[in-house]
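FYI, it's all coordinate maths here, none of it is from the lab. Quick caveat: nothing in here was measured; it's all calculated off a predicted structure. Cβ atoms are built from the backbone, for glycine too; each structure is taken alone.
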Structure I
């Protein structure tokens, strides 16, 4: 696993009324701070990638549908420089992934329905000076392709 990336398996607690799933608590070992909570969606087969942050960590989970979340370590002094991590998260594998600052990340919706993603970054979004550094999802120097691996 890429240095400083953390994955937490989430537990779904069902009863006759519905389900409950805790995502992130301030007493979790992986918790670093709170900036905001937001929801975003991704349509089937759509890629949202690549970007990294210089100051914030992201805590990403998929609460509906399925995502292929991919991380790339471009930090030259990192012990995991050049490493790629893939996480398949969502309905069939509820997980929270901590994406540390300076790690490129992005995802592809791999379910037949829209994926709903919750992110809890450690910093609030600064509309005047966003902490986002982007690359094209398909044309870049990251050694990764978004196509399915079986075909």
Structure II
């Protein structure tokens, strides 16, 4: 179980994962040791799964973001298909969903031609996928971490 101090630590790390333990400790008025112990506890519990940088992929030549609805031939193919999708480095997320699609994936590509190549040579050739439906993002309006609410 986490308490309000843990929530404040998580929120500080969500705001900037490079925030120092010292800065977090000072803002919470607790010791560095206590802060580090709490962070370690949150990591061991799997609540904090890792730390990452937010990259503007368009500035490094990856200008197309698309969402792909994937239809499976059979729902039981999910694990096999996901394992094969993990081998496509341009896929950053894939979710098993309700609704029209079995899997909904996010792809970042250099451009539309690169996206078409990824779809036709990689994704649509995976055994167990019957078809795909692609939505190209025109602009990312929101990309933020969710702040936790204290109790």
If helix-only ellipticity at 222 nm (-39500 (n - 2.57) for each DSSP H run of 4 or more, over all residues; to 500) is calculated from each of I, II, which structure is the one that comes out at -9000? II
Name the one structure among I, II that Rg and Dmax of the Cα atoms in Å, for residues 15-94 alone of 19.3, 56 was derived from. II
Given that distance in nm of label points 7 Å out along Cα→Cβ at positions 23 and 87, derived from a single structure, equals 4.2, which label among I, II identifies that structure? II
Taking distance in nm of label points 7 Å out along Cα→Cβ at positions 119 and 143 as the quantity of interest, name the structure among I, II where it is greatest. I
From I, II, which structure was Kirkwood radius over Cα pairs in Å = 18.1 calculated on? II
Relative contact order in percent (Cα under 8 Å, 6 or more apart) gets 35 when computed on, of labels I, II, structure I
Have a look at I, II and say which one yields 0.80 for FRET efficiency 1/(1 + (r/R0)^6) of positions 7 and 111 (r between Cβ atoms, R0 = 25 Å, to 0.05), as calculated. I
